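I've put the structures underneath this note.
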Structure 1
Amino acid sequence: MMRRGKRTVVLGLLGIILLIAGSFMAVDWMIFLFGIKTIYAGVAKPMVSVICLILVLMIGKDGIDRKDTAILIAAFVCIVPVDILMSIVALSPNVTVSSPEFMVGGVLSIIANVLLLIRHGRGFPYLRSGLGKLKTLPGLWSFLWLPLLAYGLFAVALIPLMKPMIEVGHLAIGLSYSVILATSMWVAWETLRHKLYPRINAWLASVGITCWFLTEIVGEIFNIQIGTISDLMFNFVWVFYGTCIVCIALSGYRWNDD
């Protein structure tokens, strides 16, 4: 079990994250409703990512295992610069979704997601052991319903957005990113179904990656700039994304002796 002092520090950092997130979300709504000019939200958002990186670096001997912690650290080393670059994109009127800053951020984000996909796969034992089940219809359905659900949600969400994504030159990276996220979401939920992590960790990882998928959907609606709806969606990006990175960071800790 994690020492009480360390648990207190972790919960304290989580409290700081909640205070910062509440403040910049309120500012985002003030900007949307009243048009105020401030860079506060753009500066504060990466601070949450930095604190999440600190949480991950603190895991130490309280993690699932060394490999799991190492992959998680590598993922957050990519995530922090992504969030800084995305804040630059949001703050600068001269930076668009086809700018180098955005593209570099997109590539780093893809790398982070691939790392998390590998982490949550835990060697993908269900792929190796599930081949025999595919010979029967019940076994085939038992294996396929979860990936079909993940990719079905991807298709339902992204197909209506494809035309405007083409118009802003964002189709290739947007679809690539979304496919990886859909795959990552499927693999994350397999951790819960196949008990690859302690239950609390599996739930945190699954909810975190699902929130990242939802972040991509609302983020794409903002990126294609289709008027008020895009401006409105901007206010929900960090509702999902903040939840995502906090859940993933906390999923690295062993919270009990299961």
Structure 2
Amino acid sequence: MRNTIILFFIFASSTVFSQDSKWVFQNEYAVQDIDNWDVDPMGKVVFSKKDVLIKLDSNFQVLFRQSLKGFGTISDIDARHALKTLIFSEDQQAIAFLDNTLTFYQSVKDLSLSDVSYATNVSYSAQSNRYWVYDADNTKLMLFDEMRNQPAVIENLAGILGSLHVDMVREIENVLLILDKSKGVYLFDYYGTMIDFVETDQALNVSLNMGYIYYLVTDSLVRFDLRTREMVSFILPTKEVVDFRILSNYIFLQTSEGIKKYLLK
């Protein structure tokens, strides 16, 4: 199973960054102290600051603003489905879905009513009607499907993996990534089976792109080849990078000054 998944990644696309890749600056949006952000498949950035959600077009011009008073601080944004953005508030234990104009699709979902003791991380699945929720109190992952009454559950992750602190959960290319910053990146398939582990105690955030794990460290973006186990480091083009997103051969970097977009070629 693991080899099949990885080979699919390798040959799925021709866009692979090389060791000689160059950073080419594209655009920047100046904003400080944002709560969270993401990039949709069209290259549009969605970010939250206090009780306002803002969407930028691919040229970093403001498209929409939405007041979120009463929803709470946004702990996570998942915009991989362009027409249905997922937002999560840890302090309110709530999930909501927004359309491409940042208008609420439906009422806010209270996770405490769905057998979730205390959620700390969420992620879309491959389809917009399915999403993952990590329940930290019970160290379990729950896959909710809006077409079904009961979620699928991966029980007792701490028992499976040993002591665990989940810093990030993200499903990318049908693989579920779990980041523990003190240990590394765990990779699970759709059925909840662990298929790989990338050891690192430096990663600030992680992504997956065509069979390569990318993770951010203090001054570099590291690429780890899941097939060959080889690593390549790309020195970052700007200072104080705290987060990143990959979209094709574009890299979006969050710094203390705002969000910057680069072409890596």
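Laboratory data are not the source of any read-out in this text; all were calculated from the coordinates shown. For clarity, every value in this text was computed on a predicted model and none was experimentally measured. Cβ atoms are built from the backbone, for glycine too; each structure is taken alone.
What to note about this one:
- Value 17, calculated as relative contact order in percent (Cα under 8 Å, 6 or more apart), assigned to which of 1, 2: 2
- Identity of the structure behind 2.4 (criterion: distance in nm of label points 7 Å out along Cα→Cβ at positions 226 and 250, calculated), options 1, 2: 2
- Highest-scoring label, criterion being percent of Cα pairs over 14 Å apart, for residues 122-193 alone, among 1, 2: 1
- When log10 I(q)/I(0) by the Debye sum over Cα atoms at q = 0.07, 0.10, 0.12, 0.17 Å⁻¹ is computed for each of 1, 2, the one that comes out at -0.23, -0.49, -0.72, -1.52 is 2.
- Structure responsible for 3.1, with distance in nm of label points 7 Å out along Cα→Cβ at positions 154 and 218 calculated and labels 1, 2 on offer: 2
- Parent structure of the calculated result -1500, given that helix-only ellipticity at 222 nm (-39500 (n - 2.57) for each DSSP H run of 4 or more, over all residues; to 500) is the read-out and 1, 2 the choices: 2
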